[in-house]
Structure 1
Amino acid sequence: MRPRSGRPAGLLLAPGAGSDRTHHTLVALEAAVTPLPVVRMDFPYRKEGRRAPDRAPKLVASVVAEAQAFEARYAVAPGRLVLGGRSMGGRMCSLAVAEGLTALGLVLISYPLHPPGKPEKLRVDHLPALDLPCLFVTGTRDPFGTPDELTAATAGIPGPVTHRWIEGGRHELKGADDEICDVVSAWLGDLGRSSSRRPR
């Protein structure tokens, strides 16, 4: 679904499969984009004390529910949220948008393009449905997808795509929170300026 125009009114962040809403990168991002409202969500399996993620439909449904609750809590118009997060969390947000959840943009940190060592198992079927601005922040040594692989895979996204590479970073992007926060903050600022110029 095509996003509405306007400045970002909030940021919903989802964690990777092995972490939760307290992940240091998500916490750092919340502080960096203040005063923009931020919600750091947990997936159902984490709330229930389980380690193994649920299947994608349940995870996507939880993203939709969290986005709707965010909009209601902060009186945000539909389509004014930016969604995203780390690894699996970002991917679930992108799936939710591909399936019809309206958003202003996607922030995808360490997007898991394929399982490590299995480049043939690409997670790309939904990417052509992403008709909105997308920011990918990825380490140049991420085993879940090389820069060349990710650049090629995202070429089919109809919305504007921005890639930012963390030199030498692996999937965890250890020690890169400051750089990630700078990149995301600048992109959100640019998104607000560019979207405000779109015809309504």
Structure 2
Amino acid sequence: MQATSHRAVFLDRDGVINRPVVRDGKPYPPARLEDLDVLPGVPEAVARLHDAGFRVVVVTNQPDIARGTQRREIVDAMHARLASVLSIDEFRVCDHDDGDGCACRKPKAGMLEAAAREAGLSLPASFMVGDRWRDVEAGRRAGCTTIFVDWGYRDRRSGRPDATVRSLPDAVDWILSRSQVESSSNHDPS
């Protein structure tokens, strides 16, 4: 069995990495490649995670594929564009809708658990960053530390994240400060 000592930061896509389309207080993914807009500070934040030794994995629900209102090729093109400007190690997509009964659609933890199995990641040493209750719940179910990016959506909330921030750069500051404290306490010679 592979050792699970590697840490990851799991990132939701829309609202964490790129700007969501907000209608009536609810966020939606951009529909077209030309509408994909990386949020300010995200490239630097992702680079900081990589520099600190984290694997960066995007875990995103894209139910519009199952609903027939989005094509998989467009989602793949968006991920190719994001990969060209961000140090993302992997993109995991759930293209199912709620009624499909899959194990991967957040709030289920299937995408995080599969990534951990395949890459030898320690979920308790990892973080989940998202802007919806489904993200926080998926991270909690996987055993990760959870960070909620609060955009003030009119969306139900479930459970309590370990931290609430305003952006991915703020989340990265919190992750790295927490990691430094844990690292220094693990190496304390006294």
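Read-outs throughout are calculated quantities, based only on the coordinates presented, and are distinct from any laboratory measurement. Bear in mind that the values here come from a model prediction, so they are computed numbers and not experimental data. Cβ atoms are built from the backbone, for glycine too; each structure is taken alone.
Computing mean count of other Cβ atoms within 10 Å over residues 121-128 across structures 1, 2 gives 21.6 for structure 2. One of 1, 2 was used to compute Cα extents along the principal axes in Å, for residues 57-144 alone, and the answer was 35, 33, 24. Which one was it? Clearly, the read-out refers to 2. Taking 16.1, 60 as the value of Rg and Dmax of the Cα atoms in Å derived from one of the structures shown (1, 2), identify that structure. It traces back to 2.
Suppose you compute distance in nm of label points 7 Å out along Cα→Cβ at positions 73 and 129 for every structure in 1, 2: which one lands on 2.6? Working shown, then result.
Numbers: 1: 2.6; 2: 3.3.
This figure was derived from 1.
Given a computed value of 1.6 for distance in nm of label points 7 Å out along Cα→Cβ at positions 33 and 65, which structure among 1, 2 does it belong to? Computing distance in nm of label points 7 Å out along Cα→Cβ at positions 33 and 65 on every structure in 1, 2 gives 1.6 only for 2. Taking distance in nm of label points 7 Å out along Cα→Cβ at positions 25 and 113 as the measure, the highest value among 1, 2 is held by 2. When distance in nm of label points 7 Å out along Cα→Cβ at positions 41 and 169 is worked out for each of 1, 2, structure 1 gives the greatest result. Computing mean count of other Cβ atoms within 10 Å over residues 81-88 across structures 1, 2 gives 15.2 for structure 2.
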